[in-house]
Structure P
């Protein structure tokens, strides 16, 4: 197997209008939309397309993305995953950590299929392309119109913030109408939510394991409702040009959870905080605290104190 580049270097330039993704996926930009295959708009009158030809060997000469490239790195999480905006689409590259995790394209297909229940009333991405190469998952999806809540929040007035919180709570309720008989992803795969478990627990993510951890802190486990599981301000998209339309992206951790976990996660998950320089704790938590308080008004329970107590004990006992 050839030496793999860091995830953040998964896309390289061949020329001004051609790129290689993962050493095997060929991306090009052209003036005319193709008649078939995988393509999408660049937002400026041209189109990106994924080549249907077999991988070219040896690879053409390439170079890192130039500062003037139309393809922009928008997310870089160490060497676990990264994302780029490519016109009206996003490319995500993720290092796979378990073969039992449900892939995001499977979850999005489930949500878009009316055979599985009503189509979501809020914008979510459509899958354009996906492939696994050398234990890395490549996913291209359409862009949800708007900007991340993290970027939009400082410009929003109080009425817009309240409308956004109300809509997110409505989305939580809408998703939670879909139920299952166990904690899992939409196709029965393991739900890899580390926040459900004590720190440093390494015993897997099966239903029985997560169920025991939930019961340990007093979560009502009589029913399991669908939950996005990662509704932080970078995954909530707001379109303020259309009143306050709210969409969701990054469905990779979606699954069925005890209803009490939905609000609990908003209470305890600091990964959902704003990441603004110089923010105090109250300001950084403003978003998720507003949501959990509105969820309380809709009778969503929480066990945040028990979760925090277990978290502290886990660190004290290391």
Structure Q
């Protein structure tokens, strides 16, 4: 059973009854590789496994044609919203307007429908017609083999940028790096440092009611659902971190906040979408950071050996200090 150690029942019982029964009928191997469950009103029930979309029949079997799949009903979606919000939409209003709700256990349900605007900003989403249940697994040990390139005895942490296309495991790797820096690594004589995570979309720590559902380390503080540029400055002032970790930078305000952190002597580990250094050089504000050599390490990911494949690690002059492809097999939780 997937993610049994992480309240898998929370995921099951947030699904409408018919869909829950279908998922329960899945082959065990499919359950282990399940990444997403997609519900759309009057559309076929779909799952995402091994980087592929599949249609599901009412018998829990993969079918090749949409007309053979179970068709999600309006009642299914109404029940799904009731279950993921614990029958209290108001309590989740802030999450809903951001397009998702985080469940206990770290699962996240993306939602879409009609946006209600107020003063140019999204106030809430109504008439919700689509759900994406994301099964995010921790991969404990994913970063073990590369930590020697990111930290150095006795307490040096290199400013690191992870470059990755979508769905290549960058957040999984980032989470495990946070855990290792926070807990320390005895084999590298690294005792551990205070880490602050600014988790704007609740993907790194997956907080539920403020409590991280993922293992991000003993010395880690998490600021959940906070814009990166605001959170970086807040954590510098309030939590005295050695390292700040955040995901998916790109806006000018993100870059300015990172400069504030670097000027305060705080190290940064973050990510950006891209295929390689040449690719992200085309991004306006990221390009300036690279030209100014603000990062000491670049970790480049792909899916060559599956999600989490490390293609290369570069130093601040873009010279390879590790060549892949390499992928760590680790314990999924």
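What follows is calculated from the coordinates using simple rules that are stated; it is not laboratory data. Every value quoted in this text rests on a predicted model; they were computed, and no experiment measured them. Cβ atoms are built from the backbone, for glycine too; each structure is taken alone.
When FRET efficiency 1/(1 + (r/R0)^6) of positions 12 and 212 (r between Cβ atoms, R0 = 30 Å, to 0.05) is compared over structures P, Q, which one is greatest? If you can, show how the numbers build up before the last one.
Details: P: 0.05; Q: 0.85.
Going through P, Q one by one, FRET efficiency 1/(1 + (r/R0)^6) of positions 12 and 212 (r between Cβ atoms, R0 = 30 Å, to 0.05) peaks for structure Q.
Where does the value 57, 47, 46 come from, among P, Q, when Cα extents along the principal axes in Å is the thing being computed?
Source structure: P.
P, Q: which one has FRET efficiency 1/(1 + (r/R0)^6) of positions 116 and 196 (r between Cβ atoms, R0 = 35 Å, to 0.05), as calculated, at 0.90? Display every interim value, and only then the final one.
Numbers: P: 0.90; Q: 0.55.
Value 0.90 for FRET efficiency 1/(1 + (r/R0)^6) of positions 116 and 196 (r between Cβ atoms, R0 = 35 Å, to 0.05) corresponds to P out of P, Q.
Identify which of structures P, Q gives the largest calculated value of distance in nm of label points 7 Å out along Cα→Cβ at positions 20 and 172. Present the calculation step by step, with values, prior to reporting the outcome.
Details: P: 4.7; Q: 2.8.
Once distance in nm of label points 7 Å out along Cα→Cβ at positions 20 and 172 is tallied for P, Q, the winner is P.
On distance in nm of label points 7 Å out along Cα→Cβ at positions 252 and 284, which of the structures labelled P, Q is highest?
When distance in nm of label points 7 Å out along Cα→Cβ at positions 252 and 284 is calculated for P, Q, structure P comes out on top.
For the read-out mean count of other Cβ atoms within 10 Å over residues 132-139, a value of 16.5 was computed from one structure; give its label from P, Q. Spell out each step's value before the answer.
On the way: P: 16.5; Q: 20.5.
Source structure for this number: P.
For which of P, Q does P(r) over Cα pairs in 5 Å bins from 0, in percent, for residues 140-235 alone, calculated from the coordinates, equal 3, 13, 23, 25, 20, 12, 4, 0? Working shown, then result.
Working: P: 2, 10, 17, 19, 17, 13, 12, 9, 2; Q: 3, 13, 23, 25, 20, 12, 4, 0.
Considering all the candidates, the number was obtained from Q.
Given a value of 168 for volume of the Cα convex hull per residue in Å³, for residues 36-147 alone, point me to the structure among P, Q it was derived from. Write down the numbers at each step before the final one.
On the way: P: 168; Q: 158.
The correct label is P.
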